[in-house]
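**Q** In structure tokens below, several structures.
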Structure 1
Amino acid sequence: MGQQPLCIVEHPPDAQAMLKNALRQAGVENPIRHFSCETEARVYLFPEDPSIEPRPALIFLQGLSTEKSGFDLLQCLRQHPSTRYIPIIMILEPEQLPWVYRCYQHGAHSVVLKDPGKDAFNEKIQWLCQYWLGVCNLPAL
């Protein structure tokens, strides 16, 4: 499905492992870049010379424990010329259901609620990857 990296931002270790497993099961072979905090992600996603690193094909952003930080990064990603067209998938915990509207309002392309069952989550990630990496024609960056 291509060699542009996928970015995973601010997922705790258990959620990161679950997402990486779902990506493997979906047959995604893209390299994965994981950033444990927003600051690390910003350094990579907003470099001084954008031609140095390949732009990510997808960004998975974890719904954070504080609304403000996740939405700030999401809004920055949507407004910055080098990341404006990269699909962003927000992954939320079931108790974050009220945040769905705000995710789309701030520019998320897709919002996924984690299901208690691993198989249902894996299936959602597979569909999303097939769509964003295989079906869509995104602009070259």
Structure 2
Amino acid sequence: MRIVCDTSVATSGVLWSGIPAKILNLAEERLIEFCGTMKTIAEFKRVLGYEEFRKRIHQLNLDVSSIVDFYSDLITFFESEKLADIVVKENPDDDIFISAALASASKLIVSGDNHLLSLGRFQDIWVLSPRELYKRLK
């Protein structure tokens, strides 16, 4: 099953325990296939650089580069699809996840982002919270 994981879920999954971490474990075990683009991984790297994550990264004795490398190894990369129109009107930057889902033929985006979650569905791509996805995968 191909899934696009948004930055909030990926960040939570690599830095803390909980459902996002369980979803990342499924990707590590290759029970699900994470899909992304260079834009989604660049966004992940940018967000890991936020001040609010520095302390946690230090507590884990990690650095941004090693976290990005780990997460990149979980992803099958695709070329970004050019969208004809903005899909996520409230935050057009989130369109990178829609683009990644289209490029990879993923039917699911797992997200903790309210803008994406409120979309619910775009074409045949569902946007689910980590809890909703994990329930479906169990």
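Read-outs: derived from the displayed coordinates by stated rules, not from any lab. The model shown is predicted, which means the values in this text are computed figures rather than measured ones.
**Q** Tell me which of 1, 2 gives -15000 when you compute helix-only ellipticity at 222 nm (-39500 (n - 2.57) for each DSSP H run of 4 or more, over all residues; to 500).
**A** 2
**Q** Identify the structure, out of 1, 2, from whose coordinates relative contact order in percent (Cα under 8 Å, 6 or more apart) was calculated to give 28.
**A** Checking each candidate, the match is 1.
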